[in-house]
Structure P
Amino acid sequence: MKKIVSLVMLLIMAGVVFAGCGGSSTKAPAKKKIVIGLDDSFPPMGFKDEKNNIVGFDIDMAKEAAKRLNMEVEFKAIDWSSKEAELNSKRIDALWNGMNITEERKKNVLFSDPYMDSKQLIFVPVGSPIKGAADLAGKVVGAQQSSIGEDNVKKDAKLRASLKDFKLYPDCISAFMDMKAGRLDAVVTDEILGRYYMAKEPGKFIAIEQPVGEVGIYGVGFRKDDKELRDKVQKVLDEMKKDGTSAKISKQWFGADIVK
């Protein structure tokens with residue numbers, strides 16, 4: 001009788017243990033998500049490929065950083081002219097898209113350390129008589145709205161006053177398309193984007209090497225009160241540079257390591 005009772009008790013205990021191991025509803029905590037805001041028409045930093053996937057140098061960098069932070073990453077196309085409003089309303093967590101660090105932007109955005117230099121150059125059709133900023137007098141010039149290219153042209157009062165017209169576009173590709181169609185004489189935009197577009201349209205455009213305005217620097221933008229996220233991302237960016245990952249990504253997109 002005692003043996004039977006003991007056997008029953010053992011079976012009951014084994015059942016409890018089995019239920020505790022296999023029947024638990026406890027799940028691993030979900031990964032935190034970081035939402036990256038970008039202009040998805042800014043190659044090669046962030047843009048849509050022929051399959052409508054968002055790709056680019058900054059995209060690859062952000063994916064690797066999120067992976068190391070054990071976070072999911074979502075890329076959200078935004079109106080670049082409203083980027084600070086998107087960030088501070090918490091619809092996005094960061095701006096990572098070839099964004100220039102400026103004193104004005106620092107008032108509303110907390111930046112990472114600079115990761116790449118940025119020059120604004122004049123791009124013109126092959127055969128154009130334009131050889132420098134002085135030759136833009138009486139010409140129709142385009143730039144992206146709320147871009148450093150727009151800012152640099154407007155800061156140069158003499159240059160701005162000399163133009164026949166200064167047209168602004170939602171993205172730089174639209175400006176290049178208008179120049180290709182003969183509606184613009186020149187485009188002022190970021191060197192990296194302009195040279196990338198030139199490579200896609202070989203023999204059609206040239207770059208004027210003298211920068212318009214000061215040479216800028218790129219950084220990742222965060223909310224002013226989100227120092228914790230900024231510091232976490234900066235830490236992994238430093239690690240990526242140290243172990244050669246950022247150099248590898250840079251070489252894939254630019255053929256050289258141009259990361260600061």
Structure Q
Amino acid sequence: MRRVVGVTERVLETPSTVTLRFPFSPPAVPGQFVMLWIPGDDEIPMSLSFTDGETKGVTVKAMGTTSAAIQSIGPGTPVGVRGPYGNRFDLSPRRILIVGGGSGAAVLAPAADAAIARGSRVTVALGATEAAELLFRRRFEGMGARVEVATDDGSEGTHGFVTVVAERLLATDSFDAVWTCGPEVMMRKVAVAARASRTPTFCAVERHMKCALGMCDACALGPLHVCVDGPVFPAEQLLAIPEFARWHRDASGRRVEFGHR
């Protein structure tokens with residue numbers, strides 16, 4: 001059931017990304033998402049970037065007209081929220097490598113926080129197009145994670161994709177699990193690299209959704225529906241699906257190759 005609540009806080013995280021906080025009491029766990037609706041506009045899935053307590057949060061990057069509209073709202077604006085939906089990250093591993101690309105860090109941050117609170121050692125490989133777009137770097141560092149960064153333009157950290165950092169960390173350190181979220185091509189590369197060291201890997205997949213109930217088929221990924229079977233999947237399950245990191249579905253349900261409109 002959708003609840004209409006008022007936004008209580010808007011925080012500019014990077015030049016292209018904002019966090020919206022709102023009162024929402026249903027319990028949530030790291031990995032889950034909500035469907036967020038602006039009255040008079042569309043409804044889109046948003047990973048929860050803050051899951052604890054009576055106030056939840058989502059972190060929005062302007063990707064389309066609806067997410068851009070969500071970014072523009074401020075405190076007091078009513079929004080519709082339903083959920084939370086989906087499964088969660090398993091917090092039991094003791095040594096965890098987190099690989100976040102762009103806005104993918106949003107769903108990984110509460111998972112890292114919860115794991116560290118349980119005594120896990122967390123290393124974060126964080127990537128962005130440029131230094132100013134590194135999402136939640138200070139938040140990860142503040143919770144006690146070791147953070148290494150990569151930027152496409154070389155403005156900070158490793159010059160190149162975050163997969164380069166992830167591959168180096170996997171080759172030089174030992175981990176019980178890898179958690180990753182970002183572009184599917186990135187997650188596929190991370191999963192293949194982790195397979196070489198036999199490190200269990202879990203991917204938080206983000207796809208277009210309409211119902212979040214497994215009925216509309218908009219988020220179909222091979223035989224799976226991201227909304228009800230995920231959004232957190234074992235990488236081995238995804239690597240067995242030819243569609244993963246190659247095809248997605250647009251708002252009309254048409255299958256589209258990544259990198260093409």
Structure R
Amino acid sequence: MSDAGVTLITGAGSGMGRLASQRWASRGASVAALDVNAEGLEETCEAQQLIKPHTVDVTDGDAVAEAVARIERDQGPIKRVYSAAAIMPLGRILDQPREVIHRVMDINYSGVVNVAKAALPPMLERGEGDFINFASMAGWLPTLYMGAYDASKFAVVAFSEILYHENRNRGVRFACVCPPPVRTPLLNQARDTVWPKFFDQIEHLEPDTVLDAIESALDRGEFFVFPGKGTRLGWRLRRWLPELLWRRIHAAEETP
């Protein structure tokens with residue numbers, strides 16, 4: 001299956017971004033793969049002629065805007081965007097260095113903002129395309145040791161929802177993806193810092209499951225994407241019974 005237009009993917013040097021890049025390239029789409037990790041991008045692009053690497057730091061708004069302009073000039077009009085760049089160092093808020101907390105927000109949230117400001121206007125002008133932001137169930141469900149990460153994903157949820165409603169009926173399909181933990185290298189950052197025991201009590205998804213859920217949701221016209229069997233239920237419980245979830249979290253971590 002071929003696909004016209006360019007697919008722009010951030011965080012393409014590993015994990016979900018890498019898989020999405022390779023998936024769309026296998027379908028015949030031209031892919032613009034963005035990451036600050038040049039070595040990871042090289043691995044993503046290996047034997048994939050349709051994937052073009054762009055070493056870009058998503059926290060640098062000017063660099064993102066320049067990359068988008070270069071992609072549209074050299075590769076063609078951007079048809080879909082996957083904002084997947086993220087980091088996930090965990091720890092108690094008062095134990096994490098201030099610089100780490102700000103860095104998490106800069107990449108996970110400000111990176112999404114920079115990509116939206118650069119890539120979305122020409123898509124809206126053309127009146128077509130898909131714009132996909134990666135949030136997380138962490139954007140709905142606060143968890144011990146995840147203050148910085150959760151805050152960044154809460155911000156992505158709010159930003160994405162308002163962005164969608166401000167641009168409804170303009171031809172671009174929007175999605176905000178909210179999976180539980182996914183088996184990608186991102187989880188290794190949690191293992192290397194603090195691993196919430198709560199994670200052991202919830203489903204961990206394969207990346208393909210998440211990407212399939214995105215396509216299904218877009219085809220159904222759904223904005224929020226909750227991949228996995230129990231994910232939507234967890235979202236509802238957070239809204240209806242927040243104290244019940246907190247009791248479960250404290251019980252898992254054996255805190256009073």
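Read-outs throughout are calculated quantities, based only on the coordinates presented, and are distinct from any laboratory measurement. Quick caveat: nothing in here was measured; it's all calculated off a predicted structure.
Please state which of the structures P, Q, R yields -6000 when helix-only ellipticity at 222 nm (-39500 (n - 2.57) for each DSSP H run of 4 or more, over all residues; to 500) is computed from it.
This figure was derived from Q.
State the single structure among P, Q, R that was used to calculate Rg and Dmax of the Cα atoms in Å, giving 17.3, 51. Provide the component values of the computation, followed by the final result.
Working: P: 25.9, 109; Q: 17.3, 51; R: 17.8, 58.
This value belongs to structure Q.
If Cα extents along the principal axes in Å, for residues 146-217 alone comes out at 43, 26, 19 when worked out from the coordinates, which of P, Q, R was used?
Working: P: 33, 28, 21; Q: 43, 31, 20; R: 43, 26, 19.
Among P, Q, R, the structure yielding 43, 26, 19 for Cα extents along the principal axes in Å, for residues 146-217 alone is R.
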